[in-house]
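The structures come next, written out as structure tokens.
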Structure I
Amino acid sequence: MQRTITDPDCIHFRLFLIEPCSRTVLARRDGERWVLPRANIPRWSRIAPNILSKIRGQLGIQAIVLDELDALAHDSLILAEVIDRPQSGNDSSFSWKNLSDLATDEFVGEELRTVRALVFDGTTGRGQFSRLGWFSEVLSWTASHTDVATKQFVEIKQVNAASSSTLIRFATENGFAVWFKAVADPSMIEYRVTVKLREHFPDYLPTLLATHDVWHAWLMEDAGRPLDEMENARPRLFEEVARHLAELQKASIPKAASLLVQGCADLRLSALRARMPAIMASLEEAVEIPDYGSHTYLRKARIRALHQIFKDAADQLQASSIPDTLVHSDVSTENILIGDGTCVFADWAEAAVGNPMANFEQLRIQVAQHHNAAAVHGRLLAAYMRTWSSQLSDSQIRKAFMSTPPVAIAMYLNTRRDWLTPEKLREPEFVRYARAMARQMDRAVREYEAREALTA
């Protein structure tokens, strides 16, 4: 499990694996020293499931991630609690040691203080899940709300992990499965919005089994496979997705104003127009910054032109008189769950109120990345238009569809505007991100212009 320093396609971690009863830590002998195990995972992959898979596959240990400590000059430090481990291991280079036995230069900055707190106090103080014992509490709570004994959950998969949030799937041998999700949300917006949306639109969200106010958490039934995992999905399935999205949007029209009060973000055209000058100014700044290793063919004049074209498209969309609805600002195929005759939308962290046609454009872009894109695009649009046809004229829908590309990318930029501040643009990674977003805006405008040309 040692890192390969020269591999640019991997990210590297130090593993602080703690046994909760003895408070000992797994260590590897390195000459006369005891050091932490290392692990590599593919860049851009989910950290928790990949790290835990490495730990389980190579060490035979079942663990749960408690926290990740970022380090500037070293690999990030993963804190993980051991849930189950073999009584003895075959690799004599590993041993369970006291914290004092580890080489102190394995830790940087405040890390040693943090791991000492975890070992001696049972908590780092960094968040509700950066402590020992929480997994047992969650498992017992989950069992109590499902009438399933804790030992019957034979498959446990932690998908996301942080000091104050986590996402875990619990499954039994007979196929019953539930998801536990807790969010790092001091104002509880995502938690409250998710609960409210389930109350308002039960046919379009996974079934909630229980909620926990202290953890900002909820337990939901497994609603099926994500659309992005269904490589051989039939075109008919994409039609159903488009129909369900349109039906959800239509059902939300009377509740649009109350959804804003309940915590949904404001992505209405008026809000986009008000925020886009600052966002586009950040994109202008990013494309003019000396090269950070990311190519951009755009210049400030083009960014200004893109801004004007966005305003024109927004005016056209406004003129189509499409009502505002609930929109899923992260309507990726990963968040569309397909069950036995069901289709629901999950992960409402970016629930908002905005233009439904622009939200459909975001879905269309996601589906365009699917290998059946050519076969499903026309049917996707036709199914969506048919569902709206009882409320909007064909002319309204087609005119709106023509103007959606710049508005759809503007909606996305608005959900990421905290990444485009002057402070963020002092960091190379955010400069690269801003340049990528400028290119996305340019492509959206070109798509808009192509649609206009077809109707000229």
Structure II
Amino acid sequence: MPTSDSPWLDKTLTDLLRENVERNPDGPAIEWGDTTLSFADLDLQSDRLATGLAEQGIGSGDVVSCQLPNIPEFLILHHAVSKRRAIFNPIHMAYRSSEMEHIVGFAESAMLVTGPPVKGFSYAEMGMDIQKRHSSLRHVVSLGEERPPGSLSLAELGQSPARAQEEDPQPQDPFLMLFTSGTTASPKATLHTHNMRMSNSWFCGKDMELRESDRMLCCSALSHMWAILNYWSSVIYGCPQVLLTRYRPEAFVSTAAQGQATVVIGAPVHAVDLLASPDLNPDDLASLRLFALSGSVCSPDLVRRLRNTLKGCTPVVFWGMTETGGGFYTRLDDPPEVIEKTAGRVSGGCTIAIHDDKGSTLPPDQEGNLVIKSPFGIHSYFKNPKATRESFTENGWFQTGDLAKIDSAGNVQMLGRRKEEINRGGTKYLPESVEEVVRRHPGVHQVAIVGMPDERLGERAVCFVVPAQGKA
């Protein structure tokens, strides 16, 4: 097991799935509506799909891009790609032709797997159009029953007979590619090995006190690092993943209640919408013990209201990035004021600091630039030396772009993004501090403050408010 001296788990995603099959083959691995896949089912179905991928020439180092929602096929494909020693590249469902062509072309994807049409839009047809301009894209695969000529069927690939692969994946194999943004002049792609991500997920799951009896409900899209990191934790600790294809408060409540979820993975917006929902009956969510929040700023007021509404459920605030995975977070036994006002302490194996603008480390409680060193983080961007030089210091610190301070106990208080700092006539401040005051008003559901050009002051603040239900 990882320790502070040796933080590596030295296992692959495939190793961890097989350990669950040996230990608890009939235990639930994935639950989605009325569908339940045991660990043995998941292993067998991903074996079959791995054979189908092999028959199409997918092997070590090939990039398989995937644009699927939170459904079992997403995770079956993830395991199958891992078994082929290929690289899994999940892409957000909202992306269309310009973003997709940028990603598929830059990654030199060998295969693109798409979902069924949604509201008349065909993801597979978009993929076939992109294929015309990118010779590296050998296959477009569709989950839908109706697919364009020349595309392959994911269901048919998954019906291939299961057979042992030529060689098993190794902990140091790259197995995941995630993009930090869509279309930019300087694309920022991150490449991760099994050992980086499984080791980091082991520490995160340990501090969340995950166990086989837990049931993890994921609200965030699995194409985000935050969501898929916690899926790996569920595999490591042997608990089922309850999938929610599309987040809506009423769907969340019914799925959590029906599935007796104990752990929720989401973003602050999910908690905001849940607390504002007329469908919320806290008794329906009595099984919850932990609500993990990440992805955007989490206000003290939101954490307080979540804790007061869902009795017996502890909010946990996480900080992480695509480049780093889980960096720091609050713990279950932290006092309420720590959970409400900070993003907790550093994860095992990682080191964080606050630097001034000259790169010197600042003492506790001093505001400055948040930097992190992590054995689980990338050390360069994929095919982008310019972005690497701009983001990493000479002695290996990754510059997150966040402004923060660290107290004497090691808890991090996030102050905002450096790029979001507003300079009003020479007075600089972060919008989060004002947003928190506005957010306390009972008539406010959501608030955002942004800087706008001003002829006299150079920049001024503009406040956008979404009123609470019935308060408009």
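For distance in nm of label points 7 Å out along Cα→Cβ at positions 116 and 308, the highest value in the series I, II is held by structure I.
Given a computed value of 45 for percent of Cα pairs over 33 Å apart, for residues 100-323 alone, which structure among I, II does it belong to? Write out the running numbers ahead of the final one.
Numbers: I: 45; II: 28.
For percent of Cα pairs over 33 Å apart, for residues 100-323 alone, the value 45 is produced by structure I.
Where does the value 21.1 come from, among I, II, when mean count of other Cβ atoms within 10 Å over residues 244-251 is the thing being computed? Derived from the structure labelled I.
Figure out for me which of the structures I, II the number 65, 52, 52 belongs to, where Cα extents along the principal axes in Å was derived from the coordinates. This value belongs to structure II. Supply the structure label, taken from I, II, corresponding to distance in nm of label points 7 Å out along Cα→Cβ at positions 20 and 412 with the calculated value 2.8. That value comes from structure II.
Which of I, II yields -9000 for helix-only ellipticity at 222 nm (-39500 (n - 2.57) for each DSSP H run of 4 or more, over all residues; to 500), as computed? Going label by label, the one that fits is II.
For the set I, II, ranking by distance in nm of label points 7 Å out along Cα→Cβ at positions 76 and 132 places II highest.
None of the figures in this text is laboratory data; all of them are computed from the coordinates on show. Being a predicted model, the structure only gives us computed values, none of them experimental. Cβ atoms are built from the backbone, for glycine too; each structure is taken alone.
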